[in-house]
Structure I
Amino acid sequence: MKLSKIPRGPKPPPSYTSGTLQSIEPDSRLEAIEYADDDGGELDLTDVTFTECRLTHVSLHEADLTGATFAESALSQLNAPVFSAPRSSWWNTAVDNPRIGSGELYDSVLRSVTFTGGKLDFLNFRYAKLTDVLFSGCIIDELDVSHAQLTRVAFEDCRIGTLQAPGASMSNVDLRANELDRIVSLAGIKGACIDEYQLQLLAPAMAAEIGISVK
């Protein structure tokens, strides 16, 4: 008799060991380590890989995270007036209630990432690739996705001051039911979905962009 395949249950959470950010060397490979109430400001964390790690209430102000990788990890209450992580990679990672002044994430790759809550003054995703990314309850003063590729990206209950989108490529991007004050380069949001109320607010800018005079 052929036995039916027994489905596997959810993956159990890892057993975390405690670590300190100051002990991390560039190009390190870290797994199942918890960093809590720690200050990693101005550290050289280039090409560091965090796998199944948890960072809670840490400061990464002006730390160099160029080329860093966050995989299956969770960052909660991250504080960084300057968050420098260009060309970084993010996979199956949750960012909860961050406080970021300037987030430099250009040329980065994000897949299956959630941003929940928090205040993000400026996010630089220029030339980045975002796939299956969710922003929920975030306050974003300026979001720059110039020349970025956004696929299945959703914003829920967010407030966005300015959306910079020159040269952006969007597919299945949901901007509905969010406060959206201004869009730079409306052509860049082709492939996105907005609601009727947003359309009314954006109508004057759309008319101006294609040269229609409304009197």
Structure II
Amino acid sequence: MKNIVILISGRGSNMEAIVRACASEGWNARIAAVVSNRPDAAGLAFAKGHGIAATVVDHKAFEDRLAFDAELANVIESFAPDVVVLAGFMRILSPAFVTRFERRMVNIHPSLLPSFTGLHTHRRAIEAGCKLAGTTVHFVTAQLDHGPIIAQAVVPVLPRDTEDTLAARVLSREHVIYPRAVRWLVEGLLREENGVITHAAGETQLLV
């Protein structure tokens, strides 16, 4: 059985979606731990309520990013992770940390990468006049919001959209596509060639 460790900084709604999918779909995996860099993260209560180890590594307790990353990595490793999932984890991770979990660590970003990396993705998509927006699940690399793409979901940008309405529409797709992508990784169904990820059985990697 594979061990999944999920990192959060807040409510962790994607974490909730993954926990529920793992249980309802009978994955050959378990959520071994939920780890947060913030002791007040609301998602910790959800994890505890579902019998999942909930741990805090408070970034404010460390003098620099490298010290925090080293302790965070040690805590994650204590749960023998096969997969590490960033689910609203709002810390930039060092290259050494990323290398330690290379091709075991995934992230979801609320845009159709490689467009709109970084923050304020929905505002920027609206301001650019995009007719489509969406979300991307990708392997984590040292370059922020880059890395081989595992799956994407697309939603329309409507004429009266605000940041909030577009964000809500994208988030609803995140809750579908992220558990699906994590399941593929758990099941060993992803293949990589020349930096491009495909599904071994040809399952679609695009949700429209």
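Some notes on this structure:
- Structure (I, II) behind the derived value -2000 of helix-only ellipticity at 222 nm (-39500 (n - 2.57) for each DSSP H run of 4 or more, over all residues; to 500): I
- Relative contact order in percent (Cα under 8 Å, 6 or more apart) derived as 9 - corresponding label from I, II: I
- Winner on FRET efficiency 1/(1 + (r/R0)^6) of positions 77 and 133 (r between Cβ atoms, R0 = 25 Å, to 0.05) once structures I, II are ranked, highest first: I
- For 0.40 (FRET efficiency 1/(1 + (r/R0)^6) of positions 45 and 125 (r between Cβ atoms, R0 = 30 Å, to 0.05), calculated) the corresponding structure among I, II: II
- Per mean count of other Cβ atoms within 10 Å over residues 157-164, the highest-valued of structures I, II: I
- For the set I, II, ranking by FRET efficiency 1/(1 + (r/R0)^6) of positions 29 and 181 (r between Cβ atoms, R0 = 41 Å, to 0.05) places II highest.
No value in this document is a laboratory result; all are computed from the given coordinates. None of these values were measured; they are calculated from a predicted model. Cβ atoms are built from the backbone, for glycine too; each structure is taken alone.
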